[in-house]
Each structure stands twice: as structure tokens, then as C-alpha cells.
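What follows is calculated from the coordinates using simple rules that are stated; it is not laboratory data. Computed from a predicted structure; not experimentally measured. Cβ atoms are built from the backbone, for glycine too; each structure is taken alone.
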Structure P
Amino acid sequence: MTIATSAESASPKKAGRGNPRDADLTRKRILAAATVEFARKGLGGARVDEIAVRSKSNKRMIYHYFGSKEQLFTAVLEAAYLGIRLAEQTLHLTELEPEEAIVKLVRFTWKYYLDHPEFLTLVNSENLHRARHLKTSEAIRSTSGKFVHMVKIILDHGVAKGVFRKGIDPVQLNITIAAIGYYYLNNRFTGSIVFERDLMSPENLEARLEFNLDTILRLVRKSP
């Protein structure tokens, strides 16, 4: 008779019983491993067995904490979106001068995409599924609404100071800021061939950021 001695062979309840910290760490390990797996292979190609190995857990523990592969994918998406939204809040943009705030937001978004390529691939994957997982997320709706409101405050502040033009939709501005970075990085391989330019070289990345900044500032500034 073999006696189970490790967390791998223990039941999920026994592994986390009486120790919320261990349970929280296990959830975080599973989420981190699932993020890598889903970003690489998408929902259809990802395997729970691989996530279990990568997270040093087991399938029973994954299903115990997240319920199903689909629910785990939803949790990964929520964590990805909440990650960028929470990082944006640390910028304290509404405390800055309007133009400085917009510049900082554009720079931040560009750098975040570069530092978190898994975010772009997860967004791509969820779009293939017509956002059916995000539709059920109250957390995403809440944080996204707060972000749009924050940008509206910056725009209103700029209008009041006479530096931004009136009538800019904060949602449209958010989409444009995201799009000019997202498209470039998402199409970096094909773009490098089509335009015969190494889009990911340090020089071209810096040039692209400067172009993005110029584009957004021209969009929001009040005409002389």
C-alpha cells in the first residue's frame, strides 16, 4: 500500500485545509501557469494536464478552485484585464496636467504591451470566441467603466484649461490609443516582411512610440 505524501497526490480540500495562504498561493500558481498555456495555445489548444504540471498541482485541484477549463480561461482573462487597469491607476493621471496625463497614458500603454505580450494573445483568443467569457464578468465591466471615466476627467480638464478641443469621446480615444500600439505589435512579423523593416528593433520601436504620441496629441489638442 502506497501512502500519499505530497500535495500532488493529496485531495484539494486536504491540501488547502486550514491554511488560506496556501490555497491563495496555489490559485496564483495555477493562474500563472494557465496564462502561459492559454497565451501560447488558446482555449482550444491548451491542456489542463500541462497547466497542472506547470503549476505543480493536479487536475483535481484546478477543477476544485476554478470549476472547469472554460472558467479557468475566464479567470485568466479577468486577471489580464484587471492587471492593466490596476497598473493604470498607479499612474495617478488625473493629478497631472492634461497633456502630460495623455502622454503618460500613451507611453504606459505601449510599454505594457511590450512587457506583457501574453495580454495581446489572450485578447486575440477571446475575440475568436466572440467575447463569450468576458460577457459574464462584472469585474471587467466595473474596472473598464472606471478607466473610461478617468480619461473623461482628463479630457474635461484639458477643455477647461483651453488645451484640448471639445467633443472627444473618451471611449473612442481609448480605442485609438490601444489600437495604434496593438496593431503594430500584433502584426510585427508580417509587417516586418511587408514593409521591409525590422519593426521590433529598438530604433523602430522608439520611432513608433514617438509617432503614436504625435498622433494622439494632434487628435486631442485644440487648434490654434
Structure Q
Amino acid sequence: MVKRLCKKHPDLPFFLLGESMGGAVILSAVQPLAQTGVRGVILSAPAVWGWQSMPWWQTVPLRFLAHTMPGLTVTGEGMDIHPSDNVEMLRALAGDPLIIKETRIDAIYGLTDLMDVAMQNSAALKMPALILYGKHDEIIPPASFCKMLAALPDRVLSPWRLVLYDDGYHMLLRDLQGELVIRDMVAWIHDQRSGLPSAQEVIPGASRFQNASCNVILK
């Protein structure tokens, strides 16, 4: 599809935006995407929590159930997880009949496979990239995200940039500060070297991304 669109509109700059699982899809296809006319990719809270990052007490039952009861469905009900600070938006999603409320175990298994491939392919990200993450993200663990950052190529070889939002959650584009995130994206699309409106970019040599289990010094 990317090849077709680039061919059909050769004079228009083409960018890809992947949010959460969409970010994992982009990372899983970075090598063929690099051969297209894509000018850059935006990874918003990319899903990189694969088999390598999950604890055994989650991977073992997931593998077992996926191969014995693949049609079993589960929900996130009862889990104290906040994907966004935009409560009104979350309530609207909960009441939307088009939103899947129960997910099959085999679908979660497949998503975990995808996230694993995304993590492995992180080292191949050579095209311009804007990577976004919120400090309050409770969906993609910080340690897993840090592992992806550590796997990325040196910035001399790969022009990627990282923005860490102090008030951001997983659904950055729908958070209460979503407009700020969108302004950063638009600014980067127009000029990949310009400063970003949020002024929350992690600059080379800084160490803003830290927690109890992860301390990444970006190159």
C-alpha cells in the first residue's frame, strides 16, 4: 500500500504514523519500508512488550492457553490501569459498540509475537523517526521501552528523535494534552531538524528517561 501511494503521489511527502500496535507494525516492516518513498515514521508509544520482556508468569500461561483454549476471551476489567488521563474519551470508547471489549487469547498471543518482532527489528530503524512516549504509560512498561531505545542505531546512522512527555499516558494523541503532541508531530513533519513546540525532547547526551529498573543515556 505504501508503494502504491508513493507511486500515485510522487510529489507529496509521505509519512507513517503508528500508535501502540501500529508502531509495532511499522517496526516489524522497517527494512522494506526503507525501500519506499516514505520520508519518515512517527512511533507513538510503540508496542514492544514481547516475549523477551514479559515475565515468565505471564508468558507461560499465555502460551498454554493459546494452544489449548485459543477462543477464550479476556477483558481488562478489574485491572487498575489508566491508558489516558482523558476520562471523558475513555468513557466514550467504553460505550462504543464498535470497540472490542473482550479479546481472544490467540489474538493476544499473536500481538505478543508482533511486539517481539518489533523489538528485534528496532536495530534496523535507519529512516527518520519521531518516537513519542509518556512518563505515565501503564500499557508499555518503561523497561521494555528503554530496551527498544538501547537497540536503536546510533543517531549518527539513524536520525531518530525522542520526546518524553511528563504528563503523557499511553494514548498520547487522545490525552488531555493531545493537541501538544499533535503540534510536535506537525512541526517535525515540516522540518525534521527544528525545535518542537512541547520543548520535551530528550536531547543527545541527556538522561531524562529514568526509573527504578531502567537508566538509559541516549547517544
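What to note about this one:
- In terms of distance in nm of label points 7 Å out along Cα→Cβ at positions 49 and 65, the structure with the greatest value among P, Q is P.
- Identity of the structure behind 19.9 (criterion: Kirkwood radius over Cα pairs in Å, calculated), options P, Q: P
- Ranking P, Q by distance in nm of label points 7 Å out along Cα→Cβ at positions 121 and 193, the structure that comes out highest: Q
- Relative contact order in percent (Cα under 8 Å, 6 or more apart) - highest-scoring structure of P, Q: Q
- At a computed -10500 (helix-only ellipticity at 222 nm (-39500 (n - 2.57) for each DSSP H run of 4 or more, over all residues; to 500)), which of P, Q: Q
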